[in-house]
Structure P
Amino acid sequence: MKKQVLALLCPAVLAVSALLASNTALAQSVAAAPSKTAAQMDAEQAKRWSLYWGWNRSTYTSGDIHFKGVDHDFTLKNVAAADMQTDATMANVAAIYLRPSEITIPQTNLRLAYQLNSDTAIALNLDHMKYVMNQNQTVDITGQIKGVAQSGRQVLSEDWLAFEHTDGLNIVSLEVEKQNRVYWFGERSNAKVFALAGIGVVMPKSNVTMGMIGQKRNDEFHIAGYSVSVGMGLELDIYKDVFCRTAYKMGYVDMPDVLTSSRGGDKASHNFSYSELLIAVGMRF
């Protein structure tokens, strides 16, 4: 897994370095490349659409989760969670990652973008991540469950509480992107570093089992809150209008309306920050 993360991270680090470079250095780089070729490439890409599909890994900050319903009202403090990416083994790549009927199982990314001009794009973006509360951690608890006051420490065993956004933590956002051309791969290569900002809604299909009150999950997609994010990365053409793209994104999620049971009226609220590393392959049309 460490090798996979490093393989994604290296291009993103290079992109960050380029975006932080001085204006003078960038101007020298552009001047060194043939302006006609750059102008032609920009003209070919402007006013065009692109579509990409990719995969991600994510991390989350700890945070409080407040549960409220007809027979409970309690808060769990500093709950830790992790993502749940499908292992990229050779068997899984063939059976899941590249199989049309199964490709939504891993943590994935889908993006439809329109290139406004040579350095600006807008995009409708889906980040399908997964958020899984770590089982068997011990946290502080306050409030009441079935009229019984709760205080002190609580072990989050699977039979007491399972809390996941595994179908998943779906963020649908509108992003604005600014780009700069770079010539790291030759004067005629088409490579860009970019910075982006986005805002959108969070629409999870949450898997929550509240064993302490005997309730099962509400198996519905539901708009539970909002998210804001920023990011940066690298895009490189690999064949004509086919490109590879990697990005590092950071965001904030606030979900005040998470459905927690099938009986209705039971909800949870929580907020946290996330970091996401993605790699994708796309095409312009």
Structure Q
Amino acid sequence: MDNFVDFRRVWLAYNDELWEQGKFAVEDISLTLRRGEFAAIVGPSGCGKSTFMKLATGLKKPSRGEIHVDGQPVNGPLKISGMAFQAASLLPWRTTLQNVMLPLEIVEPHRSQLRARKAEYIERARALLASVGLSGYEDKFPWQLSGGMQQRASICRALIHEPQLLLLDEPFGALDAFTREELWCTLRDLQAAKGFNVILVTHDLRESVFLADTVYVMSRSPGRLLHRRDIELPRPRELELTYTPAFTEIVHELRGHIGALRKSGAEVAQ
């Protein structure tokens, strides 16, 4: 099997004092994602999902254990990754096109090639925006876009340098249900067309089951992976699938694991 992401017994304490006290943000995380796999991580608030993202991108180094991406140890920020968050965080003084092109001004080797390849890069950005329904909005500023449009642009910005790994931290959490489902389909189509790996952190169990190949349930802090669920629903998946008994059964199964976590947490608190 061609594994692309490999966590090997990973633990993280945020500083030496917490390490000495045995207080970890995540503990004993082991998982492998094959090339092109879409994985989702769900769990209660504060369980370490976002910490996992920082580890996967190299923004945090594990206190113990190893992380490999594309066969290489992760020792610093990954150039082959892109990230998008719940807040689109577009720069208000830049147009949609300029916002999307920002990583090309920062990430090598694109930064060094920007002047020579600018026309090519602009065309790439326009094509990416068109693929998510933003053709004609290239010269609009963020305040002229709806929340869903801003999040589309944010995902384009994360993908413009053609990363092999896309990390999404609650990217649709602030949107209304209709817009959220539209963007599920946008992400589904982009990932199917380009074949990049995705790690999605979400509280939305329907979202995780609709989009992912594999869903991991994370425990309360310190975060551990308690359950893995392969989602064997056929692709391509349409929204009508979310109303079928097979889909609902998986969502209820995952909700049962989350509910058990909440119940055990309440018992501990008493």
**Report entry** Which entry (P, Q) yields the derived value -0.32, -0.51 for log10 I(q)/I(0) by the Debye sum over Cα atoms at q = 0.07, 0.09 Å⁻¹
**Finding:** P
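Here relative contact order in percent (Cα under 8 Å, 6 or more apart) was calculated and came to 25; which of the structures P, Q was it taken from? Can you show the working numbers first?
Details: P: 21; Q: 25.
Traced to structure Q.
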Query raised in the report: If you work out mean count of other Cβ atoms within 10 Å over residues 86-93 for P, Q, which one comes out largest?
Result: Q
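Out of P, Q, which one gives -11000 for helix-only ellipticity at 222 nm (-39500 (n - 2.57) for each DSSP H run of 4 or more, over all residues; to 500) as computed from the coordinates? Please list the in-between numbers first.
Values: P: -4500; Q: -11000.
Structure of origin is Q.
Quick one: distance in nm of label points 7 Å out along Cα→Cβ at positions 150 and 182 came out at 1.5 when computed from one of P, Q, so which one is it? Could you put the intermediate results ahead of the total?
Numbers: P: 4.8; Q: 1.5.
Going through each structure in turn, the value belongs to Q.
Taken together, the values in this text are just the output of simple stated rules run on the coordinates, not laboratory data. Since the model is a prediction, treat every value here as computed from it, not as a measurement. Cβ atoms are built from the backbone, for glycine too; each structure is taken alone.
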